[in-house]
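Any read-out appearing in this document is the output of simple, stated calculations on the displayed coordinates, not a laboratory observation. Fair warning: this is a prediction, and the values are worked out from it, not measured in the lab. Cβ atoms are built from the backbone, for glycine too; each structure is taken alone.
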Structure 1
Amino acid sequence: MSITYSTGFIGYFVAFNAPNNLFEKPEERKNWNEVQKLNWFGALWNRGFAQSVEEGKPITAEAARNQLELGEEDSRNRFFKDEMQHRLVRYLTMSFIVQLNEISRDELQVDQIWFVKSSDYDPLKICVTFPSTEAKTGFISLADSSDKFGNKLLERLVKEYMHKHGLRWE
């Protein structure tokens, strides 16, 4: 299956949505013309973003909306299409939601890319994305009542798994 990208979203993504640390001089990007934006995105695509999209985890539209924290009044809603495929993509240390349009059975085309902003910049943490709200709620229900978000249960599972494979938690 090949994955290509449309050029319609690139100008806005480059100027406003792409995270600053993808740029050498982020302050200059808002002044770029369309050709400069397309060239920059093409280079990003070839530097490994395309592979990250290919390897990205397909998620439900609901999970994608939750990751993006799309509220009713969010202007991104007009571009978000529930019927398209959505993937959670990791590139470098960043997360993105990529919306893909099925062009044919053998070709997907990137229609939109949204950077997933995180308020958690703790390098010692990892995140788990559940396929649905129900799956997340089900996991949390397995935790005891003092573990409101299931973090203690998840930590215990990780410790047990690491120990099973001869790795130390400390």
Structure 2
Amino acid sequence: MKKIICLLLCTAALLLLSACGEKESITAPYGFKLASDPNIVDYAFFVPSTWTVDKQGGVTAAYYSENDQTSMTVTLYALPNGVSDLDGYWNYYADTLSGTYGAPVDVETENILLDGREARRYTYTLTLGETAYKFTQAVCIRSGGVYVITYASTAENFDRHAADAETSINSFTFVK
């Protein structure tokens, strides 16, 4: 009997020790699925379960449908030289946009938290050709990198998916 109890205690101790090393499980919000691979990237990013996930070259992306190319992406950039904060990053990024597509218009800025870290949300419109596109970007600087969650849609479809984009941004989690 003592041997059996000893064996059970040893087994329980091993199970407890192995459980201590496990990562916290990642749970998607209701109606959402995990789009990122936390074995490859250091974050968990969720999109609506009906969206198509497209992982290409270090960018986690998803889009609504073939007919409605509304999309969400997460990209990680190295901080550009001379940039150390969110204002500096936006100025750098807005200058880059202006040189390529024209200046972003109707820019709205809001301080937010991204997984408890200081971040900023930028919402703006760009016209490409004859089509107006609206974007929301949640930007966070962490460990020398700039994490950018981008929600992009035609201006006419922007509000249609805005609540889903908000859930994706609010549920974003750093896992490492």
For 1.8 (distance in nm of label points 7 Å out along Cα→Cβ at positions 32 and 56, calculated) the corresponding structure among 1, 2: 1
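On mean count of other Cβ atoms within 10 Å over residues 40-47, which of the structures labelled 1, 2 is highest?
Values: 1: 15.2; 2: 20.5.
Once mean count of other Cβ atoms within 10 Å over residues 40-47 is worked out for each structure, 2 has the highest.
I have 4.3 for distance in nm of label points 7 Å out along Cα→Cβ at positions 96 and 144, calculated from one of the structures 1, 2. Which structure is it?
Working: 1: 4.3; 2: 1.8.
Matching structure: 1.
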Structure responsible for 12.0, with mean count of other Cβ atoms within 10 Å over residues 80-87 calculated and labels 1, 2 on offer: 2
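One of 1, 2 was used to compute volume of the Cα convex hull per residue in Å³, and the answer was 154. Which one was it?
Working: 1: 172; 2: 154.
So the calculation was done on 2.
16.8 is what came out when mean count of other Cβ atoms within 10 Å over residues 64-71 was calculated for one structure; which of 1, 2 is it?
It was calculated from structure 1.
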